[in-house]
Structure 1
Amino acid sequence: MQQIDPFISEITSYCERARISPSTLCVRVLGNSRFMDRLRRKLEKMDDDMKKLSVYMAENPPEKSQVSQ
């Protein structure tokens, strides 16, 4: 996603400068060491879903009678 990718990069960059792992940062701030992994997986799933939707819409254009006026 357009908003999540830069956020992940920002977290990664911060962690590199702070010399800590992203999971350490997430534990300190959120109490959740798995947050980054889950965020990345969610992003991958969303990308896959968006591709599937795009393919379906391209292959199944609405008929003129289905289009709202």
Structure 2
Amino acid sequence: MAGAREQYPGVEVQTRRVGSDRMRALLEATRDAALVVVGSGSHSHRIGPRPGPLAAFQLHHSHCPVAVV
């Protein structure tokens, strides 16, 4: 994150440590966010890659747009 923050100083980035329920914590954070970016965490599937559990959860429940990278 440090490199990205230096390269794009005008973009506000927030990082937080959370307990064991990371999906719900991230979901709550999307209430005030303009965009949430999550890793794909993709799993192999016979018809192609599928998003991992966290990315899939955010895609279906987020309160703001989601970018999966």
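Here, each number is a calculation from the coordinates, and none is a lab measurement. Quick caveat: nothing in here was measured; it's all calculated off a predicted structure. Cβ atoms are built from the backbone, for glycine too; each structure is taken alone.
Observations
- Computed over structures 1, 2, relative contact order in percent (Cα under 8 Å, 6 or more apart) reaches its largest value in 2.
- Answer label among 1, 2 for the case where Rg/Rh (Cα atoms, Kirkwood Rh), calculated from the coordinates, equals 1.01: 2
- Comparison of 1, 2 - label where mean count of other Cβ atoms within 10 Å over residues 3-10 is highest: 1
- Among 1, 2, structure where helix-only ellipticity at 222 nm (-39500 (n - 2.57) for each DSSP H run of 4 or more, over all residues; to 500) as derived comes to -9000: 2
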